[in-house]
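Peer 1: Several structures are given next for inspection.
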Structure I
Amino acid sequence: MLFIVPTPLGNLQDITLRALDTLKEADFVLCEDTRRTQILLMHFGISKPTVRYNENDDFSVNRCLELLRQGKKCALVSDCGTPCISDPGWKLVKQAAKEGLPLTSLPGPSAAACALAGAGFTGGAFTFLGFLPRRSGKAAKLLAGAYAQKHPVIVYESPYRVIKLLELICKTLGENTPVVAAREISKVYEEWLRGGAREVAENLSKRKKVQGEFVIVIGLPETQEQDDEEPDLPY
């Protein structure tokens, strides 16, 4: 049985009771980084064998699949957040489902959902792009296409490239495009920056050093925002 188990984004108290029970009952914990996962397990007094899962290594994927074929209970975790969401795991899940191996996905922490909830933009539909391509032309095209759907767009970015991303937003969507930059969600130095794309970019540019992982939520101009309404049903 494969259990997809979300882990805390930063604050260890964000883990769910069900996730803890699953980790305690698992035969193996499949993880992105065994050292990071051991810190989590030790904090909650859980002692389980860990197996490193490398999405880009066929041998690693097959090794994990073999444990599932043997009927082992395997908990799949990433370093933080929900596996498969801009984190390793989808290849294992896809193959396990293809082979008819039992699996389930536990609800839990997600940086994208957390940032969107705190952004204060119109609810309902949104587009999640994860990490954009490194090539600016391809990234701009993807960004423009998603924004054209007239829904908030969510992007992940590292501290080393976040200003460059904001500059791309300015160039592609406009300098006054509403942006919320959520930094270090659920951690000690959590911070929320709000304003136009240019304003937020300048705020970060003035800092001696930009630190922490970012979730960028791109909103619509207030003139285009609409509260969710019940859709017209064909009956």
Structure II
Amino acid sequence: MSALLTVRGIDRTFGAGPSAVHALREVTFDVEPGTMVALVGRSGSGKTTLLNVIGGLDRPDAGTVVVDGDEITGLDEDGLSRLRREKVSYVFQTFGLIPVLSAAENVGVPLRLAKADPREREQRVRLLLELVGLADHAQQLPGELSGGQQQRVAIARALAASPRLLIADEPTGQLDAETGLAVMGLLRGVVESEGVTAVVATHDPVMMALADRVIRIADGQVTC
């Protein structure tokens, strides 16, 4: 089975001279389709930088990243925008929902950007809200939802355009233990039900246990 994500020899340095920070050093690994990988490391280990490079939000100084056959390190800004619109989606700690839009409208944003047929968009939004257990909260604003519910909306939004790769950066970092556990289980479930491949940065041992594979990073290098 061909890897959905191929990372080869990624280097990323911030600054120059004695004060330079070597965030990533010769990072290399593959991720198979339909799997969930937990990216584990201490704060400052390079996890977020690596996720940004994988998702095309940052460019490496050296190395290549291939997502679903596209070498993203060689794409221009238009190509990267298309990649993020069609193949890669993100879930962050801070949810990132638009406060004046309802849960359903937030989930539908990527489909509006893709100019999806309105009827198909409504069906997809309804399906995703059911998937994350929020069908009864479709018309509520983010401020009317709990933190766990907002993160569920964010996950549904990330899945709206049927991405091939889901990137999640500490998705349970702002949630209490019980809610975080529910969100972790949800991520595991959507990998299976939607066939998406997920790379999840986490400190949580439960998420590591739920993952198909754990990649550990320390001082910008993959250690196992």
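Peer 1: When distance in nm of label points 7 Å out along Cα→Cβ at positions 52 and 140 is compared over structures I, II, which one is greatest?
Peer 2: I
Peer 1: Here's a follow-up. Suppose distance in nm of label points 7 Å out along Cα→Cβ at positions 12 and 156 works out to 2.3; of I, II, which structure was it derived from?
Peer 2: Answer for the origin of the read-out: I.
Peer 1: Quick check on the output: 49 is percent of Cα pairs over 25 Å apart, derived from one of I, II. Which one produced it?
Peer 2: That value comes from structure I.
Peer 1: Something else about it: Given a value of 20 for relative contact order in percent (Cα under 8 Å, 6 or more apart), calculated from one of I, II, which structure does it belong to?
Peer 2: Derived from I, not from the others.
Peer 1: Comparing distance in nm of label points 7 Å out along Cα→Cβ at positions 28 and 212 across I, II, which is largest?
Peer 2: For this comparison of distance in nm of label points 7 Å out along Cα→Cβ at positions 28 and 212, the top structure is I.
The numbers here are math on the coordinates, done by the rules we state, and not lab data. In this text, all values refer to a predicted model and were calculated from it rather than measured experimentally. Cβ atoms are built from the backbone, for glycine too; each structure is taken alone.
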